[in-house]
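Next up: some structures, all given as structure tokens.
Just so it is clear, none of the values below were taken in a lab; they were calculated from the coordinates. Here the structure is a predicted model, which means the values were calculated and not measured. Cβ atoms are built from the backbone, for glycine too; each structure is taken alone.
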Structure I
Amino acid sequence: MKAGFASVAPAALLTLAAPMTAVSAPPGLPASPADRSVTHVAVIGMEPVGWFLCDVLNAPAAVIVGRPGIDGKASIAVLLKGSDAPPVVKMYDVGRPDPGAGQVHWPLGRGGTVAGDLHAFSPGMYDAAAVTTPPFISLRLATTDYRCRWLARTRLIAFAGKRSVVVRAGRGGALTYESFDYAANPPIVRPDGVQQTTRATVRAEGGIEAGDGKGGTLMRFAGGGRSWTVHLPARGQAFVEARRGNAPPTREPLIAWTFAPR
């Protein structure tokens, strides 16, 4: 998905945003810091319109799941990474959560038939304080299964034109930046049986967070003669700015992102 994607097909993503404004997600998970996270889609206004973002690990895709409305319906958009193709957006009926053995499933329906499943783990089976983004680890749409990147203490998970981006907080508060180039396609790793990710293409530790003076957030990282700054404005386009040495910086807009405030 190229950097200009958001300007190519905003109308399709606006249809995703429309039915899922201020309605909270259905019950089924205990309270955790993840309840404070917000998911944005790069459309006009940049309102937090999503329930969660699934950065897919086993396919070149990302899935944005909208918050169900009072009618129990939610929009789900599937986007191809590295492509300008418009997203495939469909409405689903989100069923009642079915918890068990530390896992929670929400059945999905379309036209009165079973059409998929959303799967999260219960924060109580993990370190609940480390569950800062929605704990969804997989989903199924029709016959396609998607495995979602999930890491403890994530402050930001996003996908852009050429890579996914994750910012995590250490126990001491310092931030770690990781990016995952789509072209690399490394295998999935599960460091503790709950977290799941892939090997990072770029990793920088010791990052700091600051306000941008306009109500937004900046996250800054440096290492090996390079630097990265994640710009998360209160309103407007979020992006990552990268610089190597004295070369002019490059910017990559974020197409969708989940942000967990401090």
Structure II
Amino acid sequence: MHKGLLKIALAPLAALFLGACGLLVGTPFIEPVPQADITQTLNNHAVVDLRNYTPHPDAFSHFVIFYRIYISAHSEMNTSPGNFNVINTLLHQNYNRVHPFIDNDDFVGQNMHALFSEPAMRFRYLALAEHDINQVLGQGGGGQPAFFTRPVDDQRLYFDFVSGQPPSMRIGGIGGDTFTLYRATQHFNPLLFFTPEPGRHFFNSEDLRDADNLNDERNADVAGPAGDAVIRIFTYAAMFIVAVGTDPLTFADIFSTPALTHVFMLPDEPP
């Protein structure tokens, strides 16, 4: 068959395929971050390399990071998926819910906001101290440059959860812009709020783990396991990065598929 005729013949099939995957015909494709472009070290460092990422020229808006905190009775230096069930059975279940979407073109166009807000998931959006993370990881504003106007070598995110300091995200190498990570204060419904205890830093503490605080009014971003509370003295934060765009026709958010940033062990709250 002539190449031109073949393209015409395949076009309806391609449209049908995209519709079946969740991406409506005409909706821009938002490229995901490949899992291979994320490097995870021990339980406290991760690098998200975005130097090869190609944002959609008309639709890309920003990156978001979904997170959830898990209480655990175990201290694990290796926080890879093989240990998730040891850390917290709910972490294991939540990861299994997300895993089929990672690096999978069959799920193009799925609503990641809906996925991460499912009743069994209850993730929240990561925030930054004193900065709008959507501007920092997007089109700029508030004194921040648009992310992809930075020098190419600065288009990397360095996450640091080492002890003795608030967990942070740095853009670029040593000396790059560093931002303190903050827990959310909003539910997925932006009109509903909660109060993180003992505060918004990602620190492990008794108040963070206190069963009386594990409710929608206080630590709505924390999952606690069953078992003896006396030995549940560790906490971890699972984070997934997703690219977000805006459909120019409907102005609705459109999402890439997710990638696992890391499962970080939270450092203890300073005395």
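Taking FRET efficiency 1/(1 + (r/R0)^6) of positions 103 and 223 (r between Cβ atoms, R0 = 25 Å, to 0.05) as the measure, the highest value among I, II is held by II. Given 4, 15, 19, 17, 19, 16, 9, 2, 0 as the derived value for P(r) over Cα pairs in 5 Å bins from 0, in percent, for residues 87-142 alone, which of the supplied structures I, II does it correspond to? This figure was derived from II.
Suppose relative contact order in percent (Cα under 8 Å, 6 or more apart) works out to 18; of I, II, which structure was it derived from? Comparing all candidates, it corresponds to I. One of I, II was used to compute Kirkwood radius over Cα pairs in Å, for residues 79-182 alone, and the answer was 15.7. Which one was it? For Kirkwood radius over Cα pairs in Å, for residues 79-182 alone, the value 15.7 is produced by structure I. Hey, helix-only ellipticity at 222 nm (-39500 (n - 2.57) for each DSSP H run of 4 or more, over all residues; to 500) derived from one of I, II reads -4500; which structure? Source structure for this number: II.
Taking FRET efficiency 1/(1 + (r/R0)^6) of positions 111 and 127 (r between Cβ atoms, R0 = 30 Å, to 0.05) as the measure, the highest value among I, II is held by II.
As an exercise: semi-axes √(5λ) of the Cα gyration tensor in Å, calculated from one structure in I, II, equals 34, 21, 18. Which structure is it? Working through the options, I get structure II.
Between structures I, II, the calculation of distance in nm of label points 7 Å out along Cα→Cβ at positions 167 and 215 yields its largest number for II.
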